[in-house]
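Every read-out reported here was derived from the displayed coordinates using simple, explicitly stated rules and does not represent laboratory data. What you see is a predicted model, and the numbers here were worked out from it, not measured in a lab. Cβ atoms are built from the backbone, for glycine too; each structure is taken alone.
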Structure 1
Amino acid sequence: MSEQAGFLGRPDGAKLAWRRVAGAGPTVVWLGGFRSDMAGTKAQALADWAVAQSRAFLRFDYFGHGESDGDFAHGTITRWREDALAVLDELIEGEVVVVGSSMGGWLACLAAAVRAERVKAMVLIAPAPDFTEKLMAPEIPPQGRAALREAGVWLRPSEYGDPYPITAALLEDGARWSILPGPVPIEAPVRILQGGADPDVPWRHALELAQAIKGEDVVFTLIKDGDHRLSRPQDIARLIAAVGEF
């Protein structure tokens, strides 16, 4: 069994790229992180697992990410939340296990809050709820704040390549979707994998989410030496075990 690939049209004409493994349900759905794409290590490992186990799996790229249409600088949490809901509603039938990484953990919570009847369980990797307001905004230097005021966009330096745009629209829109300190209206079982050495999402931030989720079946796993990506072989094994639990 191999993956199928396709595109999902959105109301504004943009198309979202997706890949799917047919198999037994519930469908595992991958929600990636900010500026990441569905070809990353963790998403690929889950796709390989799904093929080997004949499990239903779907991954996709948000607007402005990876193989999907759109300018990343025009993306917002509202838009990416709508992308996730469109994929759930139009490409998948029945129950889902939502796997969200970093920003995808926030979007997973936002989607689960309005599709509770379909979300059987959630696995969150270094979840970054409210990151625009609580993690990103406080780190913007004075020159960045000046650029946001004057031009509405700041090119944020990146250790992984070229600078990338952070817009005032992204920051303002993100504040609208704040879910902490909670309560977060999720009753489904949740498993959270969090690196203790994560420089992007402090482990206490992820723990705050775990404590804010209304449901009681929440397990928080702190991987003391783990980074933000949690893509080492031992981290991938923990991810697959968490998904396989459901």
Structure 2
Amino acid sequence: MDVYEVRLVRREVVAEGTMAFYFSKPPGYPHRAGQSVQVALIDPPQTDDAGDTREFTIASAPHEAELMIAMRMRDTAFKRVLKEAPVGTPVRISEPDGEVVLHEDTSRPAVFLAGGIGITPFLSIVRHAVHESLQHPIYLFYSNWKPDVTAFLPELQGMQQSNPNYHLIATMTEAEKSTQPWSGERGLIRPELLARHLTDLTQPIYYLAGPPTMTLAMLEMLEDLGIDDEAIKSAEFGGY
């Protein structure tokens, strides 16, 4: 597997407790929307038992000039180093990998079930779908506990204006604790929520991404609904 050296270009806060990091992009980097990458620090000033390498989804789309990853900012050596690193700091990245990529059959809707930072592969795919005017019907169900911690929410809402095939269904489990008003869906992603927005639950290809407990619950829900295993793709996001 090829390894590339890239440099930190900038970083920004994208929600309460969540940051995005932008890196230079190697020429011809073979990235498909939704894929992940190994990021390795080079001679970091501090480390811990988890080591200096982590796997992240590339949250930017293939057409973008930079590579972007996003993460919840827990107090780990890896995240402290990256948060404090000067612009221009080099890191090593692997070739992209992963199967959470959009299927080719535009007659079958894509249904994304995302929890928390599990939004990153779907952000990449939706950005790509908007840029390329893809014809896939896309339904993004995005669960968080309040709008303040919902990464990329304004962008995900706004992209509905650019591609009429894309639909965002954001839902909050504790919206009453937010500093922001919320008039959208509330509660967890349940079969009744899917049924309110999908005309046929058996037709789509389902994609799951989020913390392990969430993806397991979504997988069990889909199995109870009779969805074929071949119509489900999943990625777990541990280590919050």
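Quick look at the numbers
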| item | result |
| --- | --- |
| Answer label among 1, 2 for the case where helix-only ellipticity at 222 nm (-39500 (n - 2.57) for each DSSP H run of 4 or more, over all residues; to 500), calculated from the coordinates, equals -5500 | 2 |
| When FRET efficiency 1/(1 + (r/R0)^6) of positions 144 and 232 (r between Cβ atoms, R0 = 30 Å, to 0.05) is computed for each of 1, 2, the largest belongs to | 2 |
| Distance in nm of label points 7 Å out along Cα→Cβ at positions 192 and 208 derived as 2.2 - corresponding label from 1, 2 | 2 |
| Relative contact order in percent (Cα under 8 Å, 6 or more apart) from the coordinates reads 20; which among 1, 2 | 2 |
| Which of 1, 2 leads on mean count of other Cβ atoms within 10 Å over residues 24-31, largest value | 1 |
